[in-house]
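Undergrad: Please find the structures below.
Nothing in this text is a laboratory measurement; each read-out follows from the coordinates by a stated rule. A quick note: this is a predicted structure, and the numbers were derived from the prediction, not measured. Cβ atoms are built from the backbone, for glycine too; each structure is taken alone.
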Structure P
């Protein structure tokens, strides 16, 4: 009897410790700091951390711990709210008949990937119209030059860099303008593509990873800079790449609340998470890679796919560009 009583008290202590930790997770998610790296990390996985609330609630109810049961139930409710918001509900949908379909693939290839040539062949086999790649080093670019991606795409803009911030954009459409741009202190790649429906601007995005306080400040500042690029673009615009953020993070959420829409929210299914790709049965935890579009562009479908050798899944999206986009903008 005494042993059972001690076990019950021990559960009460452990249960409240877990409940306090989960409550702190909720507070961190609601606060959404954009300057403290550890809190930024917690925000990205809060929906999964709160899964612990389910067994906590079940055991608390079984043990008839009323206060703990109510607290755990509230935490379960928070988890459900976050999970519902993370899921893509709409799925693929047909594009309007009068719009030009453009297939775009965005992939963080991983700067030290030993399978770049195979990855390039794999992407080229899907025959997208536009391909944007991140973490393109000089060595990665050399391997891409040996792949089908290089031979199948006559128009390309490359800006290799050591480690993380190199980029390359491949296109079946002529490139009217293409150059590296500074976005909050790190390079990204801008290309203006001459499609049959007019000019399409594509920004190949790779934000700083907010792993330190200084990097977090730089990371948070890049999203307003991207928003300004969208608002001042004379053409329909796509932001595609590795944003190192989910919609749980305030900077990306604010960007999507502005002049762009998240393609996954419009035409995605399931969780759509892209990182980390474990190479096993476990799915990725966070949706760090995104395709954002302005109001000129429609979204038909969004699919995430495994990229051989990379720690990110790539995105394969179908976009619709109005046939009269050039005329509308000129007017």
Structure Q
């Protein structure tokens, strides 16, 4: 029987494992904590096992995830779904089929989220038949056709080149949520169909409130279209909706790129100077923006400022500086 101290340790370790994938050196920290678990002789029960499994899955460490799965005393449907997801994300189709068949032979039966995990492997036109098979399995086995599954199917059909079916599924959703809209917008952007992405965004505004992911995607579309009036409108929308543009590094970097590609280096520079937080990408983006507009001297000045602020230049930095000097 576990003592209260053991239960507290287990809870703490599981919480830390769930946060590790967000850190810079996630894999190193995760393996260190995993070693601590082994050293403490902690039992790899389903709770701890799933936490470990999820960590390695988020870090795309397939072999480590498989080892943990085999060590769990009593797996549940979450264990299976997590293992399937990491294998699917790594596009290991052969292994994916084997694990799914293994699951079907076990006492744990697949559910809707198993299908979502399987669909993660369907990334392009070559996977359309696999995606259709998964869709058929859902109907044959009467699985719950929930919002997550419908969104995953829509995403799969878009990525696999069957836009008509994807849009039919999307339009048939009774309660589209933020994830559904963002997934569709992202698919259009990934296929370089930026006008369609903007049209979907306009429709989205009537149903749900966008988040920072939505706005960053739309900023990306504006950059590709090089439409300055539209870009300024999106920027103004982000400010009005209080998206904290000056403190959101990813959004700030996207805005700098957008203005540079739209021909407004002064707007790009203004956004950059107003950023409360910067990273290496921020500096690379402004240096590239200066180079794009023939501002070689300003690019070199930014490069010096970057080093003075303690940032280590990357290969992208040097390419941008050299390009600006030319």
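Undergrad: Say we calculate FRET efficiency 1/(1 + (r/R0)^6) of positions 194 and 274 (r between Cβ atoms, R0 = 25 Å, to 0.05) for every structure; which of P, Q gives the highest result?
TA: If we compare FRET efficiency 1/(1 + (r/R0)^6) of positions 194 and 274 (r between Cβ atoms, R0 = 25 Å, to 0.05) over P, Q, the biggest value is for Q.
Undergrad: Which one of P, Q has FRET efficiency 1/(1 + (r/R0)^6) of positions 98 and 162 (r between Cβ atoms, R0 = 35 Å, to 0.05), as calculated from the coordinates, equal to 0.20?
TA: Computed on structure P.
Undergrad: Let me ask another. From P, Q, which structure was FRET efficiency 1/(1 + (r/R0)^6) of positions 58 and 122 (r between Cβ atoms, R0 = 30 Å, to 0.05) = 0.90 calculated on?
TA: Q
Undergrad: Let me ask something additional. A value of 1.28 was derived for Rg/Rh (Cα atoms, Kirkwood Rh), for residues 66-153 alone; which structure in P, Q was it taken from?
TA: Of the structures listed, the value fits P.
Undergrad: Something else now. Taking -12500 as the value of helix-only ellipticity at 222 nm (-39500 (n - 2.57) for each DSSP H run of 4 or more, over all residues; to 500) derived from one of the structures shown (P, Q), identify that structure.
TA: It traces back to P.
Undergrad: On to the next question. Have a look at P, Q and say which one yields 0.85 for FRET efficiency 1/(1 + (r/R0)^6) of positions 106 and 250 (r between Cβ atoms, R0 = 30 Å, to 0.05), as calculated.
TA: P
Undergrad: Here semi-axes √(5λ) of the Cα gyration tensor in Å was calculated and came to 40, 28, 17; which of the structures P, Q was it taken from?
TA: The read-out comes from structure Q.
Undergrad: Identify the structure, out of P, Q, from whose coordinates relative contact order in percent (Cα under 8 Å, 6 or more apart) was calculated to give 20.
TA: Going through each structure in turn, the value belongs to P.
Undergrad: For the read-out FRET efficiency 1/(1 + (r/R0)^6) of positions 50 and 210 (r between Cβ atoms, R0 = 30 Å, to 0.05), a value of 0.90 was computed from one structure; give its label from P, Q.
TA: So the calculation was done on P.
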